[in-house]
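Below you'll find the structures, each written out as C-alpha cells.
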Structure P
Amino acid sequence: MRASSFFRTFNVGLQAGFQLASAVWDSMARHGGGAIVFVSSRSGIEGFADESAYCAAKHALEGLAKSLAMEGEALGITVNTVTPGMFMKTPMSDRNYSEELKQKWVEPDLLAPAFTLLAEQRLRHQNGLRLDAWQLSQDQELVAG
C-alpha cells in the first residue's frame, strides 16, 4: 500500500463529508435547521482486506456524523449516516463482489426514498444514528403504496 493512494482515498471519503457540512451548516442554522445525510457502508462498521483506506475513511465519517449530530441538535440540524443495507450495483462493487453477490445486487436509485424521508422529516429521535437505507426505502414504499 502506498501512502499517496491511501491518503487520496481517505481524504476524498472524509473531506467530502466535512466540506458538505461546512457549506450548508450556517445557512441551516439561520433557517431553523436541516438534515445532513452521509453515505456510509459496511466498511464504516467493519474492516475488509484491500480496503484499508476506504474503511478508515468510512469509520471517520461515522465519527464525524455522530459529533455533528450532537453539535447541530440545538440548531435543529439532524445528521445521519446510512448504509445501503443491500448489495448495491456500483463500479466498486463490480470490482469487489463475487459472482454470487452480484446476483443479489440492486440499483442504487432504489434507496432514494430513504434519503427523501431523512431530508423531509428530519427524524430527530434518530439523530446521530446509522440507518439502513434499504429498510427505510422499503418501509417508505409500503407507506406510499
Structure Q
Amino acid sequence: MPDKFIVPQFIENEDKILGPISVRQFLICLVGVLLIFISYKILATPYFIVVTILVAGIGGTFGFLKVNGQAFHLFALNALITAQRGFAPRVWDKNPSDDELRLYLTKAIVAPVYVAERKQRPESTRLRDMSLVVNTGGVYKPEDTNF
C-alpha cells in the first residue's frame, strides 16, 4: 500500500493570532502605534493630531483593506510596478507574416483518424464488487479478483 501524505489546504489564509487579526495585520498596527508614540513625544499637539490621522489611515489601509481579494500592499506593489513600466497599450498583431503564410500553405493538413475500441461492459455484480473494493480501501476481497 503506498504511503499516504497529508496535503495542506487553505494555504492562502493567513494565521490568526488575536481573534480575527493576522500576524501581518498585528505587525502593521504595532508599527503604526510605535510611530504615533514617537510623534507624541516629538511633535506639538496640532502636528501630533495630523500625523496620528495620517499614520492611522495609512496603517489601517495597509493592514485591513483588500482590493480584488488581495491585500492592499500587494495591490500597491503591483500598481507601482505597472506605473514604472509605463502604460503602452499591448496589441496582438493578428496578421501573420509572409514566412508564416508560406509555411502554412506548404503544409498538408491531414487530420488523424482514431477508431475507439469498444470494451465489454462489466456485469452489475462485478461493478458492485469493484466499488466495494475501492470504497473499503482494499479490505473487501471478492471471490473473483480478476479485475
Structure R
Amino acid sequence: MILSNKYILPVPAASLERIDRSSSPAHTGKLRNAIDLIAPVGTPVFAAADGVVRFVNDESNTGGPSIEYWNDTNFIVIEHPGGEYSRYDHLEFKSAQVKPNQPAKSGQSIGRVGMTGFTYLPHLHFQVFVFTGPNLLMDFDTLPVPDFA
C-alpha cells in the first residue's frame, strides 16, 4: 500500500541521534515498518502530518528493557486523511499536549520523548498504519514510510 499523506520528521533534526529502522527485536510482523527515532528524554515530539487526535495515553511512569513493560507505554494516535494513522510511543509521563478529537497540524508539538513501556533507551517509536479489522489493539498493519525530508 502506498501512503496517502506526506509525513515529516516527528522530532527536531538537531536532537535526533539516529534513525533506526531495523534493530529492534519487536519490529517484526505487523510492526515491521515501525521506525525508532533515537533522541534524548524530553525532546519535543511533533505531529508528522495534519489530522485528528484519536487516542492519548500519558498516565504511565514505568518502562524499561523487559517485555513486562509492553503495556506501560505512553502514546498518541493521530488519524490522517485516507484512513492512515500515525502512532507515537514511549512518551514522557504527563507530556501529552493534545487531547482526543482535537485537530493536529503537521509540525505541532504533541508531547515529549520518554522511556515508558518496553524500551532499552530513550527514543520515539513512530509508525504509520491502517486498521485491518474491528480490534483496535490487534487489527492493524504498518505501512512503509520513506525517508523524512
Once mean projected area of the Cα convex hull in nm², for residues 23-62 alone is calculated for all of P, Q, R, which comes out largest? R
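Ranked on FRET efficiency 1/(1 + (r/R0)^6) of positions 15 and 103 (r between Cβ atoms, R0 = 30 Å, to 0.05), which label among P, Q, R comes first with the largest value?
Checked P, Q, R; max of FRET efficiency 1/(1 + (r/R0)^6) of positions 15 and 103 (r between Cβ atoms, R0 = 30 Å, to 0.05) sits with R.
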Candidates P, Q, R; distance in nm of label points 7 Å out along Cα→Cβ at positions 95 and 111 computed = 0.9; producing structure is R
Say we calculate relative contact order in percent (Cα under 8 Å, 6 or more apart) for every structure; which of P, Q, R gives the highest result? R
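Using semi-axes √(5λ) of the Cα gyration tensor in Å as the calculated read-out, with 60, 38, 10 as its value, let me know the right label among P, Q, R. Intermediate results must be reported in sequence, preceding the final value.
On the way: P: 26, 22, 11; Q: 60, 38, 10; R: 20, 17, 16.
Source structure: Q.
Read-outs throughout are calculated quantities, based only on the coordinates presented, and are distinct from any laboratory measurement. The structure displayed is predicted, hence computed values, not measured ones. Cβ atoms are built from the backbone, for glycine too; each structure is taken alone.
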